[in-house]
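Take a look at the structures below.
Nothing in this text is a laboratory measurement; each read-out follows from the coordinates by a stated rule. Given the structure is predicted, the values throughout are model-derived calculations rather than measurements. Cβ atoms are built from the backbone, for glycine too; each structure is taken alone.
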Structure 1
Amino acid sequence: MIGLLNISTYVCLLAMIALGLAVVFGMMDIVNLAHAEWVTIGAYALAVAQAVGGKDAFWLGLLAAPLVGALLGWCLERFIIRRLYDRPLDTLLATYAVSLIVQKALELIFGTQPMLVYAPFDGAVPVPGGSYPAYRLFVIGVALSVTAACWLLSARTRFGTQLRAVIQHPAMAEAAGIDTRRLNRIAFCGGAALASLAGVLVAPMVSVESHLGVAYLAKAFFVIVLGGIGSIAGSILGSAVIGAAETLLGYRVDPSLASAIVLILAIVMIRFRPQGLIPGFSAAHQLLGKG
């Protein structure tokens, strides 16, 4: 049971990070190499909140970090990404530069020494086979709730239909009257907010430093390619596959080797199913059909 909960914790955090990247990658054709830095920004937002208000300021950090992430995501989209919509390959260099700038800025502001943050409560909950930290159960609950809300927003609302339409066929979606630029901006800010929220949740379980988010970047890209580009459900399934495999292998071999093995297995799976486990839906045709 404890092993299953460890898997659930990692899978839930990975899914939150990957969801925002999946929408941006599938919808805007933007390879955002700075996405992982928003995880770090969320963790530092919590560190600042607790440095000012103490341990109980966790709840303030939990609310503030997504807002900070969304605001900085808006700035990135407004002043850099928007100018590169027609030059998707150039976004590789631009977002990589932003990633380095953010890392160095955090080092200049907070120093190179790791910062410690604290969970809002201690203790463990009895589970079959032993006990499990209460905070990790809280993380699973929050991540599952947020992920479910994202899926419902995508699958059950008109906004979600428009979002999937733009992912499938931007020109057709625009012809149907969708403001694609506005939707891109909202999606980009939402993805940044999700990554920052994941940073808050993971911060009490690690040391907060300027390279915190880098470890999640490659895995998040593999998750969305394996799950299916532009598919919310695919991103969730891809997170489950990669997260579970890496956690289970981590019990047997060195964690770095486990990560390498999982990425190799993901490459093999993509080779035989390049469209992903759950390809994106043709929402553009669905939207036009209703028109």
Structure 2
Amino acid sequence: MRIGGTARYFAELTTKEDVEEAYVFAQKNNLPLIVLGSGSNTIFADGEIAVLIIRITAAHLTIQPSNHPTTTIDVASGKNLPMLINEIAKVGLDLSPLTGIPGTVGGAIFGNAGQGPKGIWIGNYVQSVTAFMNEEWKEFSKEECTFRYRESVWKDAPPFVAEDRDLPLQMAPIIWSVTLNIPHDDPTIIKEKIELLLKRRIETQPHQRTAGSCFKAIGENPAWQLIDAAGLRGMKHGGVQISEKHANFLISEKGATFEDAVKVVSVVKEKIPEKLEVEMRFIKTNGSLAY
């Protein structure tokens, strides 16, 4: 949404040694460590954020030869997800159900990105995930990742920062790479599916300054229907508005602020009796989550 200030520290990490060094730096300086993929679902408060922001830039991809119905690929978490989908489609590997989802592979794993509650998520394809968590490297099986609709073991981890700054900080898990099992299909057919899904997303979702779906409904009705039923489609505060095209998207104008977005989210939560979870990350100046 192009909202927010600047991070006190920022690092791009290309090796496992970089990850370990960043972790030690954050611990020594008592800084919350926040991992970004492409930052497509994160909004930062205005001003300076007292955190270490890290971004995994490793983007290696290895495709294992296979005569089975699926092929195993190993991909770094910094790999751009749309680029991965198109790249492997050319060799007949079908990850098309994730078409149109922005960000990186690591971000997709963290939030188990995919379709709706009854659709296909990236967790469906996972064989294992390698991550740095609790001061050690570990390979997590698919079962250990505990994937659910837009949820995973990574999102279950403790908050970015303890409420009492005198207590030890809880560091965010750092997803390094993932092994996926991808089904085969004809490259021409995969390309057609990708183009069709992209067309549907363009027709139904805003393509401007947005951080994607903001809310997740707990019940059966999707969040956009609840927001629409409350008459909040198009509602605006300052430079942030609920999209007219899709009521679960916030869009921003030039000059929009973090507080504008916070206010819009607060109004939605107040006006809708059903429980809604905020999917977007609102990071405050001390590194903690606003929601």
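Observations, loosely collected:
- Structures 1, 2, by Rg/Rh (Cα atoms, Kirkwood Rh), for residues 61-116 alone: label with the highest value: 1
- Structure responsible for 55, 40, 33, with Cα extents along the principal axes in Å calculated and labels 1, 2 on offer: 1
- helix-only ellipticity at 222 nm (-39500 (n - 2.57) for each DSSP H run of 4 or more, over all residues; to 500) derived as -7000 - corresponding label from 1, 2: 2
- Computing mean count of other Cβ atoms within 10 Å over residues 85-92 across structures 1, 2 gives 12.8 for structure 1.
- Which of 1, 2 yields 0.10 [FRET efficiency 1/(1 + (r/R0)^6) of positions 101 and 277 (r between Cβ atoms, R0 = 25 Å, to 0.05), calculated]: 1
- For the set 1, 2, ranking by distance in nm of label points 7 Å out along Cα→Cβ at positions 5 and 125 places 2 highest.
- Read-out relative contact order in percent (Cα under 8 Å, 6 or more apart), computed value 35, structure in 1, 2: 1
- Test item: distance in nm of label points 7 Å out along Cα→Cβ at positions 173 and 221 calculated as 3.3, pick one of 1, 2: 2
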